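Rule-based calculations on the coordinates, nothing more; no lab input. Keep in mind it's a predicted model, so treat the numbers as computed, not measured. Cβ atoms are built from the backbone, for glycine too; each structure is taken alone.
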Structure P
Amino acid sequence: MESRYDFKVIEEKNYKLWEKSGFFNPDKLPASHKKPFTIIMPPPNANGRLHAGHALFITLQDIVTRYKRMRGYKALWAPGADHAGFETQIVYEKKLEKEGRSRFKMTPDELFKEIMAFTLENKKYMEEDVRKLGASCDWSREKFTLDKDVIKETQNTFKKMYDDGLVYRGNRIVNWCPKHQTSLSDVETESVEEKSKLYYLKYGPFTIATARPETKFADKYVVMHPSDARYKKWKDGDKIEVNWLNGKVTATIIKDPVIDMDFGTGVMTMTPWHSQVDFDIAEKHKLDIEQIIDWRGKLLPIAHEFEGMKIGEAREKIVEKLEKMGLVEKIDENYSNVLKKCYKCLNPIEPQVRPQWFVKMKPLAELAIKAVKSGEVKFIPENYEKIFLYWMENTIDWNISRQIVWGIKIPAKICDKCGNGIPDLEDKLSQCENCSGELREDSDTFDTWFSSGQWPLLVLGYPNGKDFKKYYPTDVMETGHDLIFKWVPRMVIFGLYLTKKVPFHTVYLHGLVNDAQGRKMSKSKGNVINPIELTEKYGVDALRMALIVGNTPGTDLALSEDKIRGYRNFGTKIWNIARFIISNLKDSDIKPKLSQEDKKNLKELEDVKAKITKLIDKYDFNQSSYEIYHYVWHTFADKIIESYKPRLAAEESAGRAAAQETLLKILEGSLKMLHPFVPFVTEEIWSKLPDRKNPIIIERW
């Protein structure tokens with residue numbers, strides 16, 4: 001063996017060896033590998049290089065795959081690449097901005113083609129990074145979320161859900177991002193608590209409290225709780241005349257138990273077009289609604305002299321007008337307000353009423369709740385089961401329309417005359433069945449979670465593919481804990497809805513990878529860790545160990561370069577152990593005679609293997625990696641090898657032969673246990689051992 005472990009040469013060489021062997025493909029594994037074990041890779045965004053979070057999930061999933069392969073399973077780890085819808089379009093829009101261009105000055109077809117070329121180019125770099133991290137996934141089965149068959153089945157699901165009464169088109173309130181000009185689902189928004197002003201305004205005989213005076217131009221309903229004793233003299237449906245922003249208004253009293261009597265004065269006026277609560281009340285009582293703010297976040301003509309102004313600049317000017325009219329009672333300067341913001345640009349969301357496609361979530365959520373409560377789906381860590389159930393038990397209808405170009409088109413026709421929407425997979429419809437009006441093609445695309453929610457099915461060729469019949473349901477879904485709201489519920493729902501089976505039996509949730517100080521990585525902080533750069537300095541095996549040891553599921557990890565450097569030393573230690581043992585393998589005709597010490601050490605090896613096996617079976621990667629690290633360094637190297645050196649240096653004898661044999665067996669056993677965690681150094685050493693016919697990747701555990 002070479003005196004120095006050169007990871008750069010070894011990593012590239014061995015990954016090529018693995019790919020050439022074909023053993024990433026379960027169909028090419030030895031005949032002894034029979035029972036399927038399946039992991040579907042959460043597809044990394046195809047719009048750029050991998051980050052530290054990707055390195056963590058690749059390491060975790062590769063450990064499981066390599067371990068199961070060595071246990072004799074027909075292990076399939078199916079990779080993929082995500083077009084990433086809204087996120088990729090935002091990345092490309094930033095590129096356009098730098099070039100002095102705008103998507104609003106391009107045709108949809110031009111923009112789509114440019115983003116596709118950009119994505120496919122970056123997809124190659126992303127895949128290269130996945131390979132560099134040692135992923136033993138079956139590249140022959142890789143899927144892209146814009147592959148033709150993926151698009152076709154996603155659109156078929158939409159039509160099936162429509163036919164089953166689970167998809168409808170409705171004129172409902174949605175989260176609207178004025179900057180990006182698209183609606184967003186609740187999980188694509190961030191709720192941020194901020195200090196703002198709460199304005200107490202006189203509205204006829206009432207005082208109302210609002211944080212948004214800019215939405216009040218069309219207010220003509222006053223709502224209060226039916227049990228509020230302060231307003232018992234007012235009856236539901238009473239009319240009052242009030243002097244308001246644009247002159248005299250005839251307002252109607254509405255009594256509704258949804259009103260919070262403790263907020264403000266217990267009375268509010270309504271802006272149904274720009275508030276979810278107000279919209280729900282308006283629907284319930286069949287009230288008029290009117291738009292005040294346009295799609296760009298500017299005031300409409302109803303605002304009179306404030307028309308065309310952005311909300312931020314108009315608010316105080318509107319308050320000045322109200323003060324001049326004597327309608328401001330007081331202003332609370334320290335009101336704590338929770339604002340919804342776009343998760344990408346962090347601009348405030350503007351609730352808007354817009355015709356969109358929605359999924360009825362309640363009947364689907366009930367399927368998921370039943371599956372989890374019956375134990376068909378288990379979570380690691382267990383506390384995420386409660387989070388999952390809470391999310392499902394309090395679900396709202398899901399807006400699946402996006403006003404962006406980049407994604408899977410919604411295969412439907414729209415009638416502007418009556419608002420009807422009809423799925424049209426074959427582009428045959430031209431006339432509305434409701435009103436005989438002319439139909440136009442829907443220009444919206446699906447929310448990316450609508451297609452990625454079907455990912456375990458689509459990767460395996462649902463509904464008729466051989467892989468689907470053989471490898472579905474899958475075994476484990478390993479993903480970030482932040483996706484307990486966004487992705488995991490949708491996969492469970494679609495799996496149960498389309499196949500009546502859960503898509504996986506175990507959900508393993510890892511935490512975020514933060515910097516050494518535990519801070520979230522961001523470009524603005526300058527603390528982003530590039531995993532590929534680190535592997536070039538310290539090797540892939542070192543990074544993998546640093547990501548696993550000390551990392552418990554569901555908990556965020558602080559990753560430092562010092563920690564990675566320390567595990568590079570572990571790789572060197574493994575190399576030096578092997579080099580010492582191999583250099584002492586001298587031919588002898590003397591039959592080895594194992595001593596009590598030898599038998600004790602071999603028994604300890606079996607005990608360690610049994611313990612680590614049990615830990616990996618429970619998906620306890622932190623403790624299993626720590627145990628194997630401790631055994632190899634502190635037991636094998638520091639104690640066993642040191643105690644055997646005198647026997648190895650002795651004259652040829654049964655004792656020396658036994659020492660050689662025992663050390664070789666412990667080395668072999670250690671390499672097998674280490675392989676899922678540090679695959680490159682173990683494969684290289686395995687190839688140096690005598691009489692090796694197969695790579696360690698398919699050796700029996």
Structure Q
Amino acid sequence: MRPSDLALLRTPGTATVSPDGATAVVAVTRLDLEADEYRSQLWAVATDGGTPARPLTHGHRDSAPRFSPDGRWLAFLGAESGGRPQLHVLPTGGGEARRLTDHPLGAGAPIWSPDSRRIAYTCRVPDEGRYGTAEGVDAAAEPPRLITTLKYRADDLGFTTDRRQHVFVLDLPEDDDDDAIQPPTPVQVTSGDHDDSDVAWHPAGTELVFVSARHAHADRDLVSDVYAIRPDGSHLRRVTESRSAVSAPTYDPDDVEGRTLYLAAQPDLGPDGLDFVGRNTTLCRVSAAGGFPEPLLDPEWHDLGHDFGRVVVADGAAFVAVQKQGAVELLRVPLTGGDPEPLVDGPFTVSGVAVGGRVVVATVGHDRSAGELLAITPGRRRLLTGFGAQLQATGRLHRMREKTATAPDGYPVHGWITTPAGPGPHPVLLTVHGGPFAQYGWTLFDETQAYVEAGYAVLQCNPRGSSGYGQEHGRAVKHRMGELDADDVVAFLDEALQEPDLDDARVGVMGGSYGGFMTTLLIGRTQRFAAAISERAFNDPVSFVGSSDIGFFFADQYVGTDAERITAQSPMAGAHRITTPTMVVHSEEDWRCPLEQGTRLFVELKRRGVPTELLLFPGEGHELSRSGRPSHRRARLEHVLRWWGRWLPTSQNTSSAALPAGSGAEQTAPAEPLAVAATRVR
């Protein structure tokens with residue numbers, strides 16, 4: 001894969017399935033490199049595989065489709081170029097889509113009421129005079145913000161206390177309304193100085209549930225709860241009362257009395273509500289009348305992931321995707337008890353699931369596709385799409401190969417090797433993932449593919465601290481970062497380098513966020529690497545506390561509060577020993593690992609004459625490499641390859657390779673090793 005091949009990526013979201021199970025609709029996103037923006041359209045897919053997938057909408061950025069329970073409507077979010085997403089409905093019997101909302105900061109994903117006459121959703125409500133609501137007032141001229149809380153901003157979003165997220169309900173227009181009639185006005189159901197999310201309907205349509213943190217110490221812990229409220233905003237009540245972080249509540253649609261809620265939860269965050277390190281998010285249930293979340297899966301081993309979307313309940317079972325040793329499997333969990341049934345397992349990553357008419361449709365990726373739709377019925381699985389075919393046809397994708405190494409204490413370290421075509425030995429790039437409670441695995445990772453196509457063997461592993469291997473594995477690094485995890489990473493590298501097609505004398509190291517932490521830490525301990533790239537790194541736990549959006553709890557929980565132990569785990573404390581040529585990559589608006597975490601490393605190296613560059617991306621946050629502007633994602637890959645072409649040249653990638661105009665290369669003097677080029681923790 002080349003940087004320009006980003007334009008060939010097709011990434012499907014979570015599908016929706018019609019009530020009769022015949023049709024799935026999914027949003028497919030692509031990068032438009034020429035326009036420098038993302039585009040997405042809805043595609044309709046027959047679940048029997050009888051007809052190929054076809055575009056259903058041609059909007060600029062359509063997403064989050066959802067069939068109404070009666071099958072007559074398809075609700076979705078549509079955004080114009082440069083605009084915010086707004087709710088639309090499309091009649092499934094034919095006709096044009098109709099826009100229903102005009103929220104200044106956009107609307108959230110639609111959730112249908114059981115009678116198909118109302119839609120619930122969440123959206124952010126700006127304070128008066130902020131975020132463009134005061135006509136003619138530039139954002140820089142708005143009044144000052146008075147901050148009195150620890151939680152006041154979020155990476156890739158910005159300030160939150162002056163644009164709280166609340167629940168809304170919108171009545172569907174009457175069937176005989178035409179486009180000239182103004183659609184009904186949305187009703188704001190929740191209010192207050194809280195953020196509300198993950199809304200769902202009671203099966204009888206009499207109540208809504210949502211997730212919020214409204215307890216007394218909500219500003220100082222990570223606990224959240226399920227609340228219930230009537231659609232008119234009355235009778236607010238708290239459903240869960242525990243030390244849990246909850247998300248994605250839903251009812252069994254077949255239980256019209258709505259006696260039980262199913263949800264994702266980290267069941268116990270400890271007495272202070274902050275003990276999140278290595279805690280799995282698992283499937284739970286709770287009485288709708290109130291109570292404590294009760295796990296339906298083993299919290300030690302079944303992890304839905306910290307960014308899990310929603311629990312799907314249908315046909316007497318819950319359907320969830322769980323992380324497992326680099327894969328993400330789809331499980332069917334009987335509501336009445338019994339062992340979970342794997343519906344998708346093996347070397348795949350399930351990123352979404354929907355059910356309709358007893359047909360399960362999963363979004364499934366692997367190392368040669370960012371995602372395809374798979375229809376699952378008893379005894380049969382059908383591949384429905386070929387969204388990855390265009391990229392596969394280039395011949396520039398490379399297969400991953402599993403490997404398990406042994407750490408010094410005998411612990412197994414699981415990972416992958418991806419090598420170029422042709423004979424070796426190939427120069428090696430050791431890459432470290434973010435998190436640290438995350439995992440590498442069976443996905444189409446654009447970065448790995450770009451590096452391998454340029455002639456590098458890429459090593460990826462899941463050291464202790466990663467997710468997908470049980471909570472003990474994830475919690476092994478608590479107050480011990482850079483110890484067992486560093487041993488694991490180095491052990492995987494050493495064992496991989498025993499293979500004859502890998503060049504053990506030409507090795508580079510790189511990573512972002514926690515991976516940047518590990519990169520900076522390792523090059524402060526050894527000179528074995530030819531060069532390094534430390535990106536959006538967690539470099540200094542001390543300054544991180546006051547600068548990161550998660551700083552008030554993350555560093556204390558991971559590295560502790562003992563000053564001597566903090567220093568022992570701090571990459572910046574050892575930066576004075578670094579002599580390895582190092583590129584520092586950061587985003588100017590990164591609030592997860594703030595800019596100072598990168599600039600301080602750059603200045604330390606620059607002052608001592610270590611070959612270094614600082615690559616800065618304006619307007620970007622922590623998610624640059626995953627969801628930044630398409631032009632920035634391409635430029636980032638090009639600069640990374642330029643750096644490796646200088647210090648680890650290959651026949652496909654040398655320092656003389658020219659960068660396209662606009663990449664920021666015009667600001668870098670090629671012959672000068674100490675140049676600055678301008679152009680989330682995970």
Next on the checklist: If you rank structures P, Q by mean projected area of the Cα convex hull in nm², for residues 50-161 alone, which sits at the top with the largest value?
Outcome noted: Q
Item to check | With Rg and Dmax of the Cα atoms in Å, for residues 154-321 alone derived as 17.1, 56, matching label from P, Q | outcome: Q
Checklist entry - With FRET efficiency 1/(1 + (r/R0)^6) of positions 258 and 546 (r between Cβ atoms, R0 = 41 Å, to 0.05) computed per structure, which member of P, Q shows the largest figure? => result Q
Checklist entry - With mean count of other Cβ atoms within 10 Å over residues 226-233 computed per structure, which member of P, Q shows the largest figure? => result Q
Checklist entry - One of P, Q was used to calculate P(r) over Cα pairs in 10 Å bins from 0, in percent, giving 3, 14, 25, 28, 20, 8, 2, 0; which? => result Q
Item to check | Source structure (of P, Q) for mean count of other Cβ atoms within 10 Å over residues 66-73, computed value 21.5 | outcome: P
Checklist entry - The value -4000 for helix-only ellipticity at 222 nm (-39500 (n - 2.57) for each DSSP H run of 4 or more, over all residues; to 500) was derived from one model only; which of P, Q is it? => result Q
